[in-house]
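Listed next: structures, encoded as structure tokens.
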Structure I
Amino acid sequence: MNLVIDIGNNYFKLGIFDNSKLIHNISNENNEIENEILKVISNYKLVSHVLISNVSSYNINSLFEKKDLKIYDLKYTLNLPFTISYKTPQTLGNDRIALAAAATVLYPNSNNIIIDAGTCITIDFLNDKNIFFGGSISPGIQMRYQSLNSQTAKLPLLNKSSEIHFPGNSTENSIHSGVIGGICHEIMGFVKQINSDYKEVNVILTGGDAKFLSKTLKITIFANQIFILEGLNSILNLNKQ
């Protein structure tokens, strides 16, 4: 069995796979990760291989010490189901690698735009020859609201709202329009650019704010929360020894 772990800036996901079949998964805040991993190791004794994707400051590798497990840390030098065409692959985030792998496995030989709406928003492109070209990185929803408040003297800190009015007829409406409306126009602008150069493009939306943004965006594919786990498991299966 495989154990795959995705640790983001604030939340983690983990999944247990029997070959390609997901049999258990959980998502929680990062401060719960040690307890959840210890539970999984105890309850699923047939786990033999572990792949860890970590973009946080948490170090969980010590939890697997003295365990008869083969541990892999996700990096661009592993065998991947796609080819990287990126000027600085050593700086490519593990989350982007895992999502590209998931898109390759679930939608192979297709043009795929992968939008990950989390702490940051990444928009990446993978063509029908399974070549990853990179894309864009920008602040996520909460980061944009927080920066408007922290970097100015009088703008309030607001909770996100899908009620967008442009032109905004109040300061609050103008902020919502700038943050949520701005993100939607940003995403659809990049999608339009790719669609002008390629035919039959899948647009995949995932991440913590994907469900919220899906109310406004017209996206071809709304990926569930296990999407990235599928990608990690595919990478682990390619590298198991």
Structure II
Amino acid sequence: MSLGQRIKQAREQHGYQQKDLAKKVGVKSAGVISNWERDLNKPDADKIVQLCEVLEISASDLLNCHIQEEFVCSTREKDMIKQFRSLDDIAQEAILSLLSIEAKRHKEVNLPTWTLPFFSARPSAGIGNYMMDNEEEQMEIIDTPQARKADYILQVDGNSMEPKFHSGQYVLVKKQETIQTNEIGIFVIDGDVWIKQFQIDHLHSLNPKYADIPFEEGQEIYCMGKVIGTAERV
């Protein structure tokens, strides 16, 4: 796990948005925090001290670059592992044999591909991500009917939309300024990007562990588009 990832993890554990942390450590904008968390820049020694104080983390924990990166499983993958462990040796060997065959077949199949714009801003399914430096690149994905209807791709950050969408997953977005109630879209609220289910007076999180986001007077809110599916990168 990188320094930026550890800063982000500690911030989210305290429930701070990037703009909150920026104010607490005395930097000019949430964009500075975003750059730190994406490892585009690094905080200087003075800011490291302030980060440790605000986030209640030791300098050794924050700066330790030798922590092995955790392999993150989705809820579905965890369920599959539990089921696999419940099987006897013969059944497990049969599953492993089938997995090996299918993995080889998947690599050999010449799947058609489709290319769409991919934006670096990651819609939050958690605490909220600041909308800045929204860099565009072209991403090659597996061709599907949904992919051909989409206008661009974003990557989910957080777990608040599980079990439907998982952190790190790529989603297909169709540009539109409004969506219907109960549809899932990409929203910007006061500069933070979210993937949420739209309701009349709030944005809803599918994961019950996360609170909904009520609409408040004076907020700048707009819809970037409707999420129409997921994408598999080639």
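Key figures for this structure:
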| read-out | value |
| --- | --- |
| Structure with the greatest value (metric mean count of other Cβ atoms within 10 Å over residues 95-102, set I, II) | I |
| Origin of the derived value 15.7 (mean projected area of the Cα convex hull in nm²; candidates I, II) | II |
| Of the structures I, II, the one that 21 was derived from, the read-out being relative contact order in percent (Cα under 8 Å, 6 or more apart) | I |
| Comparison of I, II - label where FRET efficiency 1/(1 + (r/R0)^6) of positions 63 and 207 (r between Cβ atoms, R0 = 30 Å, to 0.05) is highest | I |
| Computed 32, 22, 12 for semi-axes √(5λ) of the Cα gyration tensor in Å, for residues 55-166 alone - originating structure among I, II | I |
| Origin of the value 0.75, where FRET efficiency 1/(1 + (r/R0)^6) of positions 47 and 191 (r between Cβ atoms, R0 = 25 Å, to 0.05) was derived from one of I, II | II |
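No value in this document is a laboratory result; all are computed from the given coordinates. Quantities reported herein were computed from a predicted structural model and do not represent experimental measurements. Cβ atoms are built from the backbone, for glycine too; each structure is taken alone.
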